[in-house]
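Novice: Below, each structure is written out as structure tokens.
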Structure 1
Amino acid sequence: MGGAIKIKDERGMSMVEVMISAFIILVALLGYAMTMVQGISAVYFTQEQLIAKQKAREALESVFTARSTQNITYTQIQNNNTPGGLFLVGFQDVRGMGIDGIANTADDAATSIESITLPGNDGALGTPDDQTLPLTNYQRKLTISNVLDTDGNVDPDIRRIDSEVRFKTNNVWRSVIVNSFVSRFQ
């Protein structure tokens, strides 16, 4: 029984197989990293978009409040390129609402650019680590337009208000539009 013991031929991985495996792992890790970057970017974009939507709604509310309290008339609810119109044409920096309390009117220019305070790392607002974010990359535009009736004529009793806030992120302007209607009748 003194036969020879046969040893199996044991081979390791070749260098080509190692390189292919490393390449596959690298592609998978890069894909994962890109997903993380996009996720972080989306969270940041969502915050800016939420601020823009809030500022757009705030502008609409200022018009409705002024109308309801009779601080302005229905005739004044037009852009200032229309006779009697009160609202500035085109994008304006998001500033305080001036003495009249209405967004995007001429007296806003006397107020500073708005800022918003966000909670810091502790997640609580009103603590020393809060962050104040000036809204320097935000602009707002109110566009007031006529509405047509079923015959295609301008309805004198209703107007459409589009409140658009645009913000710059990564050197690209993005915008949020909120719209509503205002009637001659309260």
Structure 2
Amino acid sequence: MVIPFDQAAPEAERFPRRLAVSFTEHIDTLDGPLLTRVQMWRGEAALGDALDDNSADPDAYRYHDIFHLAFMAVLTWSPVMRYLLNVRRNYDPLIRRNEDGGRAIAIEEGVTAYLFAMARRHGYFRSLAEIPIEVVDTCRDMTSHLEVSDRSGRDWRAAIHAGYEVFRDVSAAGGGRVMADLDDQTLTCEVS
């Protein structure tokens, strides 16, 4: 088990150690054509904006926040989820700026987009063996100046695999409930 990066933070600035979020789809016509959007919820509160695929090719990228949840659960790292959950580490201005700030968020979004592109080439990472070491190495290179650089290639591979397992199930079902457990470093889901 890994020690969470926010272990020293005040309770209000830590990730919840167990988190359940729901993903719901709805059809939106606000921007003209019919768009399928996904909203992420924590209880009754929306987390972030409703997302569509932002692509002419419907590829379910609207569910990509699942990958941020996987990084949070398995790696105990996700600047994106820190922002969405309002648990940035304000107690330390350098950590807040360098680890939880805009550049770290942009890098995590870039890692997520890169993994999505690579997943198409590798069977959507249905097994750990389908995640090439080069893909893991690229993720580690992209984040080498961040706290997550302490995580091993094995940790990254586990996070990627967990995210894609849940992504496939929830996107195929058109929504579901995703549970992140930082103590067990797991990501699971319930779909109907």
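Novice: Quick check: 16.6 is what I get for mean count of other Cβ atoms within 10 Å over residues 61-68, calculated from one of 1, 2. Which structure matches? Mind showing how you got there, number by number?
Specialist: Numbers: 1: 16.6; 2: 23.6.
Computing mean count of other Cβ atoms within 10 Å over residues 61-68 on every structure in 1, 2 gives 16.6 only for 1.
Novice: Could you tell me which structure in 1, 2 was used to calculate Kirkwood radius over Cα pairs in Å as 21.0?
Specialist: Values: 1: 21.0; 2: 16.9.
Corresponding structure: 1.
Novice: Could you tell me which structure in 1, 2 was used to calculate Kirkwood radius over Cα pairs in Å, for residues 45-124 alone as 13.7?
Specialist: On the way: 1: 14.0; 2: 13.7.
It must be structure 2, since only it matches.
Novice: Okay, moving on. By the measure FRET efficiency 1/(1 + (r/R0)^6) of positions 5 and 53 (r between Cβ atoms, R0 = 25 Å, to 0.05), tell me the structure among 1, 2 with the highest figure.
Specialist: Working: 1: 0.00; 2: 0.20.
Of structures 1, 2, the maximum of FRET efficiency 1/(1 + (r/R0)^6) of positions 5 and 53 (r between Cβ atoms, R0 = 25 Å, to 0.05) occurs in 2.
Novice: Quick check for you: by relative contact order in percent (Cα under 8 Å, 6 or more apart), which of 1, 2 is greatest? All intermediate terms of the calculation are to be shown ahead of the outcome.
Specialist: Numbers: 1: 18; 2: 28.
Of structures 1, 2, the maximum of relative contact order in percent (Cα under 8 Å, 6 or more apart) occurs in 2.
Bear in mind these aren't lab numbers, they're just calculated from the coordinates by the rules spelled out. Keep in mind that what you see is a predicted model, and the values were worked out from it rather than measured. Cβ atoms are built from the backbone, for glycine too; each structure is taken alone.
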